[in-house]
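Trainee: What follows are several structures.
No lab work stands behind these numbers, since they all come straight from the coordinates. The model shown is predicted, which means the values in this text are computed figures rather than measured ones. Cβ atoms are built from the backbone, for glycine too; each structure is taken alone.
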Structure P
Amino acid sequence: MKTLPKWLITLTFLLLGEITLDAQEQKKKTSSLPAGVKLLKDIEYARHDGISLKLDLYLPSEIKGEVPVIVFIHGGGWKNGSKASGKRGAWMVPHGFAIASISYRLTDVGQWPDQINDCYAAVRWVRRHASEYGLSGKRIGCWGTSAGAHLAALVGTRSYPEKEKVSSRVQATADWFGPSELLSMPPNNVGNGRTEQDVANSNGAKLLGATVKDVPRLAKDASALDNVSQEDSPFLIMHGTADPGVPISQSEKLHAALRKAGVDSTFVALEGAKHGGPEFITPESKKIFLEFFTKNLKSSK
């Protein structure tokens, strides 16, 4: 019997070791999900200019009936972030929801309205493919954090400006510490130590392709506060009182405008919370969040 060379034996053991470690790592990632949750990763929901836009779908392990869906939009100043952060919503799945965590074109490859158009496309994808995954195409919510909340609030207020065969409207919107009015956001304005150059390099300027003062109409188009109407979905707005990045007044103004328009809006100011943090995932905060989506996506109307 021919003996294998030592280098081949060593290489084989190394490769087997890498495969084992990779399998263990994959198992670790999967097991970190709540019990009864399965994850379908990297599903392409749209393609624009050669850019593949993907989502991760967190589903109940056993589908019973048509499951309502919450589309999650990550934050990161419209220039960073990942759909992987949608895992934070996986705790909702055992309560009878699915989470579709989406990617979208960041400012290095797209400018407004590319970002919101991607969000609309994701909602349409859910509606078109709902039956394939045991989902409800009629009960879709939207939820975002920071820049993702800015986009989620626009999904909940701003109608797609053209005709669409499949609706991109949602039935409930959760906004966690998102900017609602770009014209009044501090980084977009000179003052308090900010120079013209600082403003020109701000995330808002990167999103719009110009400073807000140079394109005020575009800034309003990209602001939920300027798109509020009585047709909007119910809102849950949660914001920390000590947020150093997005002033809580951004959420206060949006809440007031929604209520004035006759929209069902709930505003929760989390005392001492900053731009995110543990205050948003306390049992009390989770209860408010769960009750909001249960009322608006699961209750019969």
Structure Q
Amino acid sequence: MNISKIWISLLLSLVSFSSFSQPKEIENDNGIIKIKLDLTRGGAICYASLSGSDRNLVNIADEGRYIQQSYYAGRSLDRKKDGQSPNWSPWTWNPIQVGDAYRNRAEILKYEKNGDTLYVKCIPMLWDMNNSPAEATMEQWTVLKGNVIEVLNKLTCFRTDTIYGEGMERDQELPAVYPISELKNLYYYKGANPFTGDSISNPQVVNLSSGFWGRYPDVTEHWMAFVDDNYFGMGVYNPMCTYFLAGMYGKPGHDAYSSSTSYIAPVKKAALMKNSVYEYTCYIIIGKLDEIRNKIYCLNKQNPLVRQRKSLPD
């Protein structure tokens, strides 16, 4: 065998070894709840359950689901001639953590478990395009604290495009959360006396077939929750947001792999520039509805601030 063939064989062996050496998931279990991050899909949260349970509360039917980062910038463009999905045209610059509408997946750059913190860094994909990595990175620090999943998300942009334009405010999903449709009952507080124990609302869930998710501009305690008929489920709390989207696609009563899903997104407007760095902290709470609300009250009393990057893993 000549030298060039030996080197090619060696390189192929190294690539093969590298692909098999990276696990598909990393997980954490604190004895109360258990989570998993999918390293084949940008390190997004693919699993959340009570510790010791195998009931996954996160819908993972396609790359648009999971609990993941998703951002929007610039004009909506018709790019079908460049491979844009006809189902998602026209569309903005929209990097998402898991993958694109064609099921191409984000590339992991780094991952580690450091004590109680799971860290991932990836190159996200443009949702509407076919296998088009975004000119950006996403990072995520995930910590379990009792029945709370604390998540710090960070987007770093280094775009060179000239087609989308600059300075346009867009609604940002902070984050996009897809609970299973078995969690079919929606609750939140919309009154004038937040964090006083005032009665909460249980609106009829808007189905996406109506044209869009339900819009909720007055979520004054900064959280929403989907729960089952036993009042057990998942709450989403972002102290920056009083505007939320929520709804259901398909039918209630289905699991993590079903096309039917629930959906929650705390939303805040932001104009992402070509060199923007954007970060925020959000909280996913697992438990009974009263436990979810009580925990959010505790978080509110702590007046949580976004943790500084210098205190987190590089």
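Trainee: 26.9 is what came out when mean count of other Cβ atoms within 10 Å over residues 64-71 was calculated for one structure; which of P, Q is it?
Mentor: Q
Trainee: Something else now. Work out the source of 21.3 here, i.e. which of P, Q gives that when mean projected area of the Cα convex hull in nm² is computed.
Mentor: The correct label is P.
Trainee: When distance in nm of label points 7 Å out along Cα→Cβ at positions 56 and 232 is compared over structures P, Q, which one is greatest?
Mentor: P
Trainee: Another one. Taking helix-only ellipticity at 222 nm (-39500 (n - 2.57) for each DSSP H run of 4 or more, over all residues; to 500) from the coordinates of each of P, Q, which one would give -3500?
Mentor: Derived from Q, not from the others.
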